[in-house]
Structure 1
Amino acid sequence: MIKSLQPPSPAQAALTLASSSRYRAELLRRLHLDFTAEAADIDETPWPEEPVEELVQRLADGKAAVLAKRHPQAWIIGSDQAAALDGRALGKPGTADAARTQLANCAGRAVQFFTAVTVQRGDAFYRAVDVTTVRFRALTAEQIGRYVEIEPALDCAGSFKCEGYGITLFEAIETQDPTALVGLPLIATARLLRTAGFPLP
């Protein structure tokens, strides 16, 4: 889905990723575009009864909007991701105990990951949301404990790194964009940047 308030205008050299995430920066480098990265500090508290898909789009929009005000001549990329189990958001665990609990709750079940991206300059913006389903294997407490000890993904929603050892936790990943699960859906991001005028294939 692409939405905009204005027709596309020519891209400028300035491109800023509204994030301090090293995962998103590493992904964006694959597009061979010059960019800077800058944190956009916003309140990420979910609203009461807010659907997860709406939450991530609101936060991606909010991050882009903050930096669009700081850098009005630059194109800004805002992104956010959340995992949902039974329709409820799973946050970043923060501690090993929370990671073990989160993985135990996900074991043998399907978890949806919503990853939103917004590309904005001034009042013009383009948006997309990727939905990826991760199907977890049935996991024992011992298997979960071993994973958390080897690869404590405490800063990742869902408590795993799919690009690392976390791949051993799954039965399947159902996605249209394998980069989305890492934190930035590059297929959608490239499409939005092309719409904004960037010289991508």
Structure 2
Amino acid sequence: MNHGADVSTRKMILTMLKTKGPLSVSEMTRELGITEMAVRRHLNTLERDNLIASELVRQAMGRPMNQYSLTEHAEDLFPKKYQHLTLDLLEELESALGEDKVNLLFERRKQRLIRRYENRMEGKSLVDRVLELSDIQNANGYMVELERKEDGSFLLNEHNCPISQVANQYNHACSCELEMFKSLLGKEARVERMECLAKGGSKCAYVIQPK
């Protein structure tokens, strides 16, 4: 089985659904020039991966047929340049109202994130809080690697930063992340950032120690 060809065909199906809207199996078969059985095999894989969804559509004549469309998960596969818009808006705000107002936005975002996640920390030990924080950051795209040291401390490495281009220009975003960690982990933890992607590091690295 040619795995590369299978992946390429699935990408073509996703692109077709993105550009042409919901399509039936027969419509995709005509576009791709492959058998209906092959199309269904690819659709089964994409549906299993939660990238497409089907809906039974009634027709004026004949039997109802399934039409396939992209899910929200699939939309993440297509290029998005939100960081450019974000930077443009922040620069406009800074120009009009000053750097303090930009910093205030990051502070308010930090408080909102703390409120969103603090209930997940309630009643948990420091170890479980660290594990929960790792799960939160992973779910948000930070590609976390967590290591527990012999002395009971943790090394939390983030190999990706979804807001890196913003943080490169507005370092207060990084300060707010550190403060969020401290707030969520509680007073029994000492949190120190050892390395930062926005400041030229290869990753964001945090040392978390019990007090």
Structure 3
Amino acid sequence: MSKEEFLKAMDFRHACKVFDDTKKISKDDLEFILEVGRKSPSSFGMEPWKFLVIQNSELKQKVRPVCWDQVQITSCSDLIIILAKIEDLKVETGIPEKRFARRPMPQEKRDFYVNLYANHLKDTLSSDKNIYEWTAKQTYIAAGNMMTAAASIGIDSCPIEGFEKDKLEKVLELDTTKYQVALVLPFGYRLNEQSEQLRLNFDEVVEYIK
């Protein structure tokens, strides 16, 4: 993809407010978007996310009221709920060590990374609330990549933070000691023309320090 093509995808992407519910994303395109999310970078390589893909119309109807009754929830082709991991980030589960162990290294070096992780994130790992605040931020890296990937193949999206977290987690029957909702991300095809994209000028957001 050229720079021009990439910027074209960025111009195409917008927060789609109403999707055409007669159009469905192909399995191949949806898996492309999800694979981009899966391959996204994360701090310490913990990959602290899970992607719930809701295609069931009845479940979308249950989700919509706790997402401020936003029409995107039920008009989209595929509703992806991005979950932030909680339990897997805890050192005592052994999961962080397993993540580090994916690369061959002596036990001494593996122990070094585990200790570095535990000490650097001491405050973060002290409570589920703190873990969620950290892992939820990580999920936005994956979300941004997924939205851009979708835009590059003509698929619309709309990142939604407008939801009642506790109620949505109950609708989804989540064990919140393991996963909590970070972002609601519907994908589909726009029904209406895109509104004008409004952004600050380049010089207002970029400062070079030489």
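Since every read-out is calculated from the coordinates, none of them should be taken as a lab result. Since this is a predicted model, take the numbers as computed values, not measurements. Cβ atoms are built from the backbone, for glycine too; each structure is taken alone.
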Given that distance in nm of label points 7 Å out along Cα→Cβ at positions 56 and 96, derived from a single structure, equals 5.2, which label among 1, 2, 3 identifies that structure?
-> 2
Quick one: relative contact order in percent (Cα under 8 Å, 6 or more apart) came out at 35 when computed from one of 1, 2, 3, so which one is it?
-> 3
Origin of the derived value -12500 (helix-only ellipticity at 222 nm (-39500 (n - 2.57) for each DSSP H run of 4 or more, over all residues; to 500); candidates 1, 2, 3) = 3
1, 2, 3: which one has Rg and Dmax of the Cα atoms in Å, as calculated, at 17.2, 55?
-> 1
